[in-house]
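Following this line, the structures themselves.
Just so it is clear, none of the values below were taken in a lab; they were calculated from the coordinates. In this text, all values refer to a predicted model and were calculated from it rather than measured experimentally. Cβ atoms are built from the backbone, for glycine too; each structure is taken alone.
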Structure P
Amino acid sequence: MATLAAVLASTHHPFYLKATTAPPEQQMPQAPEWKRKVEAFRETLTRAKPNILVMVGADHFHQFFLDNYPTFLIGKAPRYDATFYNEEREFGLPKYVLEGDEDLSGYMLQGLLDREFDFAFSNELKIDHSIICPIITVRPQADLPVVPIYTNIFAPPLPSPKRFYKLGRAIREIIDAYPSDKRIAAIGTGHLSLELGGPRQFGEHGPDPEFDRQAIEWLAAGDIDAILANVTHESLAKAGNATAGFMDLILMLGIAGPQQKAAHVDNLDLFHTMEAYFTWYPEGAAA
């Protein structure tokens, strides 16, 4: 059977690359610390020695919009073009072509259907910065095949936080049952408190520092009971109009397992958002 070698969850800030590669005199004051933290996070994946990356993200209205936004979708392509024009223009992100793993994608799709998750699928998926940002931060050589999974965190009605967690548990079951000797890492990105286009977008910190503090504690401790007791669509919206992205981090905790403490926890307070980084090493995987 396959080995789940590591589970990584983080925020995804599209300006990381631009902020840390600009000439030193043009860099923001936090850039050197940001780069150190990301490189330490990268090492947690390198140590796991993965062969395949299962990557969880969300389409930022690049391919899907309010008239046709799948709740959950998996890519089944042999390769994936990445980076849209506005991401090149605004964030300085390069274009990529990532290799896919059609066998694992097909196996996972069937396994999800068997577990009553009615996934959409795409053989022509193009991926955006929710998946390219973690490629840049934790696997910049972009040399491993990927299985991309998209969730709906933008277009109401949204699945519940509990549904995201259950999806994570289903993905874990499927990876554990996959008939292969490959080492698989699961990498997902989402948000802590975040405001996009609202009055709290450009504050001195994220729009809800108390939510950020509590969310980091919950994820670090693997405390899914506290998360499900306290996190609702209403509480997420109160913390910031894009904070529903936290549900993708709940999904990643589902893959890691209940009450599983993170082996690596870090964060960085930027001027309008809290960046956070988590790695879990499942029992039996080299750490």
Structure Q
Amino acid sequence: MKRGDQNDAPGAAETAPMKRKDYEAVLEELHAELVKLQQWVVAEGLKVCIVFEGRDTAGKGGTIKAIMERVSPRVFRVVALPAPTEREKTQMYMQRYMRHLPAGGQVVIFDRSWYNRAGVERVMGFASEDKVRKFLDTTPLVERAMVGSGIILLKYWLEVSEEEQIRRLKERANDERKIWKLTPMDLESYSRWYDYSRARDDMFAATDTSHAPWYVARTDDKRRGRLNIIRHILDHVPYEELSRKKIKFPKRQKRGDYAEPEHPFRYVDERY
């Protein structure tokens, strides 16, 4: 998607920011569906891999947090790899990502992924153009093998406008709760908007395939973006609601001869 084309895309009309009350009501419904999906993934041994990419401040972390809020971390697992070690730099590029792919009964979410090579590594000069080109040529083949092995692969690009990115970066700089998010890499990306645009366009041209397509989510309104992505996941991972037995709690045991201890418990100060 070219930046200038956003307003021509379906559903791109200006809308007011979603109110928190409305957002939380829809999110509650989607969370219930995610739990049903989770139970089906485990029961059927599905393998689901979700990739989140996008510009800095596009809302990847918040979207992942919204997905993970009500599901089990033993089924849904987030992978956010640090910079490669010296040893990993000598490996085949995809090698350190492959070991994190899902086994049966798992959903693995990549908070940035192997596509680092097509984005930040390319723009910041961490990878040569030759390596980037080889990556773009071979990745569709690797992803075909992933899908052929039974992995359901969903790739999301979160698209934020230049104006909104600037606003969010400045907000981070002035909020002590968010200042840790403002890295030197963020500041560098701030000055290289069009370098990242060209890198994104090349990545889409090479890796937006029929077997592993890219899905673009507009995230200037973070709440709408999160809900749209979760709904899209639910629509693209086949699942059914499993039947459940009615829950019946057993009787609580009686106190019997139990007596409260005289141990001097150290309670946390109740300051609130």
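Hey, distance in nm of label points 7 Å out along Cα→Cβ at positions 37 and 141 derived from one of P, Q reads 3.2; which structure?
Q
Quick check on the output: 0.45 is FRET efficiency 1/(1 + (r/R0)^6) of positions 133 and 173 (r between Cβ atoms, R0 = 35 Å, to 0.05), derived from one of P, Q. Which one produced it?
Q
If mean count of other Cβ atoms within 10 Å over residues 109-116 comes out at 14.6 when worked out from the coordinates, which of P, Q was used? Display every interim value, and only then the final one.
On the way: P: 14.6; Q: 20.8.
Considering all the candidates, the number was obtained from P.
Comparing P, Q, where is mean count of other Cβ atoms within 10 Å over residues 21-28 highest?
Evaluating mean count of other Cβ atoms within 10 Å over residues 21-28 on every structure, the highest lands on Q.
Matching task: 21.5 is the computed value of mean projected area of the Cα convex hull in nm². Pick the structure from P, Q.
Q
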